[in-house]
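As structure tokens, here come the structures.
Each reported figure results from applying straightforward, stated rules to the coordinates on display, with no laboratory input. Source: prediction; values computed, not measured. Cβ atoms are built from the backbone, for glycine too; each structure is taken alone.
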Structure P
């Protein structure tokens, strides 16, 4: 764990109890004078360094040593337009997308998306917070939704499209916005809408699941 998110981080002293106390003392085996890093959700760019000054059976007291702005994020920016798939599949890859630095995901209810899927952004945020504390990222991934591909490409005309085509994504490709379909790909009507957009595929004979394609494209652009 690179840092801990805590609502009272920045105060001169912290008193930790419950599960966090148990985790730090019993699992991580922290002891007196160990230094730990914290961030506060209200000002997550600031990294607070604390020292353990007292350990009790049910509580842990820490003293603030320093606070400074320390931003940790990807060197590149990537906005993924992702046609909605099964919620469990989305949640499974969210931590990995967060770790490699995806800045934003716009979820699109495309023609072949299951319309009854409800996206719980609060739950997504909780999943991401666990990932952020592990990888050190200091910014939240952004989320929003669109009711169709037409609505999205009208707003973002520069989006590239991952699809079946002859154009293979180069190793040095660099763009900021990509559209990835759901299982079954794009409908005939959606393909007509996307005719004017630049499309590409990955250099593989395999048919990728939507979540595999998202991971592969994001990794190729950001890493």
Structure Q
């Protein structure tokens, strides 16, 4: 049960339900009832309704012929489509950054430095922090472009990317190390700063690794 002393906002509820769907903690055969969720989260049905509408727009909840709201089952197709979109956006972001005359890498460098904080965490907390720091780093690349439409597109898929990153880190467990994360993201950052065109193939391989991890996670959870 949730602590009723801590009032939850729509964003709190939205983020929690989204994460449960992507981490396959919902029964896909069971309808999502507003009344039940309102009791679980100790919020109004209106708050639940707004959260569910947002999740429907993200494609994580579907409305059946009878009007029943059901969470989708995360499939390889969903993962492939999401990461394909991420690849397009991130490659475009890197391209814009490298073409900017006044390119300032300070935000990207600051986001990268946060990876060293991971050595202070263990267990479930470590997996959560990896997800936050990883997502923040890739967001910093997009934000550095100052391209509003690109940033808006990225913001649309970022919540799902965060949840999948957490899914991957939980699945990998100790098979993923902090050193791996520092090294891979440092290489990505350095290629953008040096305006090295090989960064585009690196982005593809970097994201393909995440795709493979998500697929493996699906297999383990079936």
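Largest in distance in nm of label points 7 Å out along Cα→Cβ at positions 156 and 180 among the labelled structures P, Q is structure Q. When distance in nm of label points 7 Å out along Cα→Cβ at positions 100 and 116 is computed across structures P, Q, the figure 3.2 traces back to P.
So distance in nm of label points 7 Å out along Cα→Cβ at positions 52 and 140, computed for just one structure, reads 3.9; which one of P, Q is that? Attributed to the structure labelled Q.
Quick check on the output: 1.08 is Cα Rg over 2.2 N^0.38 Å, derived from one of P, Q. Which one produced it? It was calculated from structure Q. For helix-only ellipticity at 222 nm (-39500 (n - 2.57) for each DSSP H run of 4 or more, over all residues; to 500), the calculated result is -23000, so let me know which of P, Q that is. This value belongs to structure Q.
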